[in-house]
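S.K.: As structure tokens, here come the structures.
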Structure 1
Amino acid sequence: MEKKRAVVVDDEKITGEIISQIVEELGYKVVFFNRPDLAIKYLEACGKLDLLISDFHMPSLLNGLELAKVAKEANSEIRRVIIMSGYPGRAIGESIRQSGFLFLKKPFGIASLQAMILD
């Protein structure tokens with residue numbers, strides 16, 4: 001059976017690697033990017049993708065929500081999108097949910113991430 005495929009995008013390498021490891025332990029084949037522009041190029045060409053996890057705030061032209069929208073437009077086969085943020089306030093989470101994506105507030109526990117992926 002073919003492994004499910006996931007992309008993790010986070011400008012903080014250590015965070016991205018930890019999240020990638022958690023996702024891999026759930027049986028996914030994971031590709032990690034620390035820049036949204038590189039992730040977009042991959043997402044446009046990769047075909048079926050089961051999961052996209054992205055940080056919201058990254059030092060680039062795209063934030064995580066914008067990345068998710070561009071990725072979904074470029075690759076309609078993305079099944080689940082989770083956007084993470086540690087910034088306070090409800091506006092970010094609400095705008096993410098209104099766009100049809102899942103929101104995960106940082107800091108979070110491994111069980112919270114796993115539950116959101118497996119739900």
Structure 2
Amino acid sequence: MNTWKLAPLLLLSACATVAPVTVISDRDGTLRGTATAAFPVGTFEVSNEKMTCTGTYDTLSQAPTIEMIFRCSDGRTGLAIVTRTSARTGHGTIRMSDGSTGNLIFGGAAASL
């Protein structure tokens with residue numbers, strides 16, 4: 001196999017962008033963490049003293065609004081619908097499997113909350 005064909009993929013896989021994330025939940029309070037945009041799947045993790053939630057999202061999507069599915073350490077699952085205001089910032093809502101809801105912010109604004 002020609003290794004020169006793999007070089008662009010290796011370079012892309014080595015690049016990752018990390019942004020702060022804050023989730024403000026009506027049931028669980030404030031959870032803080034990071035989102036990591038890497039090729040081809042992004043990941044995020046937020047936590048507080050009660051729980052940790054992790055999920056993935058499609059970093060290749062060009063849509064301004066994306067969905068992120070996640071699972072929390074207390075057994076609940078959820079869906080975040082996030083609108084990107086730039087490549088590194090955005091906001092959205094979350095809905096947990098028990099019906100609880102919240103807001104999600106990522107980027108510079110999340111770091112200041």
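Every read-out reported here was derived from the displayed coordinates using simple, explicitly stated rules and does not represent laboratory data. A quick note: this is a predicted structure, and the numbers were derived from the prediction, not measured. Cβ atoms are built from the backbone, for glycine too; each structure is taken alone.
S.K.: Comparing distance in nm of label points 7 Å out along Cα→Cβ at positions 32 and 104 across 1, 2, which structure shows the greatest value?
M.R.: 2
S.K.: Using distance in nm of label points 7 Å out along Cα→Cβ at positions 24 and 96 for the comparison, can you identify which of 1, 2 gives the largest number?
M.R.: 1
S.K.: I have 6.8 for mean projected area of the Cα convex hull in nm², calculated from one of the structures 1, 2. Which structure is it?
M.R.: It traces back to 1.
S.K.: Could you figure out which one of 1, 2 the value 15.0 for mean count of other Cβ atoms within 10 Å over residues 40-47 was computed from?
M.R.: So the calculation was done on 1.
S.K.: Let me ask another. When helix-only ellipticity at 222 nm (-39500 (n - 2.57) for each DSSP H run of 4 or more, over all residues; to 500) is calculated, the result is -4000; to which of the structures 1, 2 does this value belong?
M.R.: This value belongs to structure 2.
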